[in-house]
Each structure stands twice: as C-alpha cells, then as structure tokens.
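Okay, got some structures for you below.
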Structure I
C-alpha cells in the first residue's frame with residue numbers, strides 16, 4: 001500500500017474542518033484556503049488565491065472594522081473578534097462569526113503571513129437570543145403570577161375578615177335579640193314537651209351561630225350539645241343556679257356537666273378557673 005504524502009493528509013484534515021481556514025499575506029490577500037472556506041461561494045479554493053479576503057467574503061473594499069487580522073499585524077499576537085455581518089457572500093441573512101488571526105513568523109521572528117480561522121456561529125447566537133427571550137418571558141409570567149397570588153391572598157384574607165365580621169355580628173344580634181326572649185320563654189309555664197323543644201332549639205341555635213362552640217367542638221371532641229351550651233353560658237359568666245333555671249335542669253345536673261367539661265378539657269382536679277380556661281380557647 002502506497003502511503004499518501006503528508007501534505008495531502010494535512011490538506012484532507014483541514015478540508016474536513018467545520019471552520020473556514022485560510023492563509024493570507026500581510027496585505028490580506030489569500031494564499032491558500034480549505035474547502036469549507038468556499039462552500040457557500042460555490043467556487044474552488046484555487047479561485048480565491050490572490051484575492052483580498054474582505055472583498056471575497058464581505059464584498060467591501062476595506063477590511064472589516066473589527067478585523068482581528070489588522071490587530072494581529074500590529075500586535076504580532078493571536079487576536080480574536082466576534083463579528084456580526086449584515087451580509088456575507090453566498091449566505092442569506094445576517095450572520096455571526098468567531099474570528100481568530102494567528103501570526104506566522106519566520107526564523108528571525110518577522111511576521112510573514114496570517115492564518116485566519118473563522119466559524120459561523122449564527123445558529124448558536126440565535127439560540128442564545130431565543131433562550132434569553134424565553135427567560136425574559138418566564139420572568140414576566142413569574143412576576144404576573146406573583147401579583148395574581150398577592151391579589152388572591154388579599155382577597156382570601158379579606159374574605160376571612162368579612163366572614164369573621166359576619167359571624168360576630170350574627171352572634172351579637174342573636175345574643176342581644178333572641179337569647180333574652182328564649183330566657184323569658186323558659187321562665188313561663190311549659191310542659192315537658194315544650195321544654196324539650198325549647199332546649200333543642202337553643203342547643204341547635206348555639207351550635208350554628210357560635211364560633212366559640214365550633215372551636216370547642218373541633219378542639220375538644222366529645223362535648224355533648226348540652227355541655228357545649230353550658231360551656232357557652234359559663235364563658236358568658238352565668239352561675240350554676242341561673243344555668244339550671246334557663247335549661248330547666250337541677251343545679252346538681254349542671255355541676256355534673258361542669259365536671260365533665262373540666263375532665264374533657266384536661267383540667268379536672270386542678271385549680272384552673274373553668275371560665276378563664278374557656279375564654280382562652
């Protein structure tokens with residue numbers, strides 16, 4: 001097998017590169033270019049020889065304003081530039097390019113030529129811009145959602161306040177307008193059936209309108225309707241005899257319910273005041 005000359009192997013490697021690679025002289029005239037350089041121009045690399053790079057690729061009579069080759073000629077060092085081209089020969093639309101200029105020096109250190117390496121990064125730049133736009137849109141949506149959440153939170157808080165205010169108003173009206181009438185009815189001559197109906201009415205009314213009763217029923221499961229009613233009256237400062245009269249019970253029965261309430265609330269055999277404890281619930 002005959003081995004290819006090293007020049008042909010190197011040329012094949014350079015032609016396979018995704019970068020445009022070319023050798024230019026100090027006047028930026030093209031000495032050599034790989035196949036990638038002329039891909040969009042639809043010409044052979046040999047047809048570029050002797051032409052100015054800026055004329056062939058950008059169509060201008062002078063080098064690009066940010067041309068790294070111009071800087072490399074002055075600095076004698078590798079220079080880099082990211083260049084945005086409004087138009088490029090053989091390519092439709094705007095393009096973005098990474099450009100490297102690598103000085104080639106002789107044995108005495110004098111610069112003779114420049115290797116230009118350029119890569120089309122238009123797709124990457126567009127993708128980065130699209131990603132940035134997406135981030136901005138997400139940030140706008142995030143801020144919008146936060147505003148909506150804040151508004152909803154305010155509405156919920158306001159709703160809770162309105163609900164509490166309504167409960168307090170209803171409770172106050174019932175205590176001031178309804179309860180006194182029920183107490184007067186209790187003082188009248190009632191048969192056992194009427195007394196039972198009145199007790200049920202008061203118990204149900206208390207359960208429905210009293211946030212205090214609802215608190216007790218949720219925190220201290222097991223309180224009976226009668227115990228809830230007695231607890232509510234204790235909280236209001238009523239004495240045992242008064243409660244017995246209003247509920248048509250004996251004072252001993254009321255005391256029994258009081259002891260049961262203390263037990264269920266965990267303060268039996270303690271010096272804790274039942275009314276104070278109920279007010280703290």
Structure II
C-alpha cells in the first residue's frame with residue numbers, strides 16, 4: 001500500500017498522463033499534496049478541493065510514501081517538515097529535475113529516523129499534452145521576453161530559470177545531446193537561453209549521451225505573427241477553440257443543462273481511443 005505525495009506542478013503532470021484506474025492498479029491508496037497535507041480521492045481531478053480528506057486523520061503509519069516533486073527549495077523545506085514528523089513508514093523520493101548538492105544535504109540531515117529509502121532524479125519537469133507536444137504551463141512569458149536585456153529582467157528571473165530547467169529536463173528525458181544549438185538572432189532572451197543551456201551541457205557530464213542526432217532551436221514567440229492566426233482542423237483543436245482545453249481537461253461548469261458528473265471532462269489521447277484517432 002502506497003501514498004503518492006505531489007506538489008502543485010507534478011499534480012498537473014500526473015493528472016495529464018495517467019488515470020485513476022492506472023494509479024489504483026499500482027496499489028496507490030492515497031494521493032496527496034505535500035504542501036497541504038490533504039488527500040483527494042478523486043484521482044482524475046487532484047485539484048478539486050471539495051472532496052479533500054485530511055491525510056493525518058488516516059492510519060497511514062504502515063504505508064510507503066512515493067514523493068514526486070520538483071527540486072525546489074520550497075519542496076525541500078516541506079520534505080524537512082515531513083521527515084521531522086513522519087506520517088509514513090518509508091519515503092521514496094523522485095525529483096523531476098537535477099537536485100543540487102545543497103538541497104540533497106538538507107534532506108539527508110533532516111532524515112533522523114532513517115526513513116528515506118531512495119532519492120532519484122526522474123526527468124519529467126514538463127507536462128506532456130500529446131506524443132509530439134509538451135508544455136511548461138508558464139504564464140507571463142511575453143513580459144519576460146520583452147524585458148530581456150533590460151533592468152526589468154530581474155523581475156522575471158524566476159520565470160526564466162523555470163523555462164531553462166524545463167528545457168534541460170526535456171533534453172535529459174529524451175536522452176539526446178544536441179549536436180548544435182541555434183537561436184533567433186533578434187531575440188536577446190533566445191540568445192541567453194541558448195548560451196546558458198550550452199554551458200550547462202558542456203559543464204555537466206549528465207547531458208553527454210551517445211545519441212547526438214538532434215538540433216536544439218530556440219525561438220521567440222513574440223516574433224511569430226503566423227501561429228496565432230492558424231486554425232488546426234482536428235478534433236482536439238476544435239474542442240479547444242469552442243470549449244477550451246487545458247491540460248487535457250474541458251471545464252463545462254456553468255453551462256446550461258450539464259450534469260454534475262460532466263462539469264469537468266478529461267480528454268486524453270492515451271485513455272480515449274476516439275479522441276486519439278480524431279486528434280491525429
């Protein structure tokens with residue numbers, strides 16, 4: 001019996017990539033947010049707080065905790081609190097990106113009860129929408145692009161780091177070392193991103209793979225006037241155009257004559273054969 005502990009971003013990853021039946025088949029009894037200590041029994045929609053149950057009120061001392069988290073200082077602090085007053089018998093921690101030595105030391109020093117059985121880097125710091133489309137679900141990236149190279153760039157430094165970390169996780173997940181990195185010359189942000197990723201690849205052996213048959217091309221959406229004007233004639237695109245589709249979910253709450261169980265519908269090509277055929 002296991003419990004799955006997530007953060008805000010990995011909750012989106014899990015809800016977008018797997019189903020309730022798949023999670024239950026792995027003997028995962030509880031799904032909980034590490035930062036809220038609450039459990040949502042509706043695994044199809046972990047963000048729905050109407051059905052939350054307090055995990056601490058459950059008898060969970062015999063269960064194993066599988067932690068799937070982003071390697072951030074906030075999550076490290078939450079893990080310290082969790083390990084100081086442990087609720088589970090074992091902790092197996094998986095991070096979506098590269099874990100720094102400092103954060104690893106903090107976690108190790110807080111494990112006084114020696115309940116952490118393993119810590120691994122499982123590169124998945126992005127949300128897969130389709131087999132050929134992934135996203136970081138970042139907002140306000142236009143403001144970040146416009147401020148690049150100016151004094152206001154520091155206001156968006158955290159957003160830039162998030163995009164850089166996501167791009168590095170994609171490279172590691174694909175296990176491909178770019179033969180070359182090209183960027184849009186008119187964009188200061190694209191140039192900075194290309195150089196930072198290049199320096200990281202050169203300085204860290206973890207990025208060195210035998211398969212080097214790919215080109216990393218960094219473009220700036222601000223200079224793309226064509227894509228917003230395109231209307232893709234696929235089932236997925238039409239659903240998004242007419243109803244709105246976000247991380248494989250269509251929200252119909254508030255629409256007339258909609259049953260309560262259909263207020264939020266999951267449309268995933270991995271779980272719905274009809275949707276998969278019509279989206280291709």
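A short reminder: the numbers here are calculations on the coordinates, not readings from a lab. Keep in mind that this is a model prediction, so the values were computed, not measured. Cβ atoms are built from the backbone, for glycine too; each structure is taken alone.
For the reader, a short list of remarks on this structure follows.
- When mean count of other Cβ atoms within 10 Å over residues 8-15 is computed for each of I, II, the one that comes out at 20.5 is II.
- Of structures I, II, the largest value of mean projected area of the Cα convex hull in nm² belongs to I.
- Look at FRET efficiency 1/(1 + (r/R0)^6) of positions 144 and 208 (r between Cβ atoms, R0 = 41 Å, to 0.05) for each of I, II: the largest one is in II.
- Answer label among I, II for the case where FRET efficiency 1/(1 + (r/R0)^6) of positions 176 and 248 (r between Cβ atoms, R0 = 25 Å, to 0.05), calculated from the coordinates, equals 0.65: I
- Which entry (I, II) yields the derived value 1.10 for Cα Rg over 2.2 N^0.38 Å, for residues 160-255 alone: I
- For FRET efficiency 1/(1 + (r/R0)^6) of positions 16 and 136 (r between Cβ atoms, R0 = 25 Å, to 0.05) computed as 0.05, the structure of I, II it came from: I
- Read-out helix-only ellipticity at 222 nm (-39500 (n - 2.57) for each DSSP H run of 4 or more, over all residues; to 500), computed value -10000, structure in I, II: II
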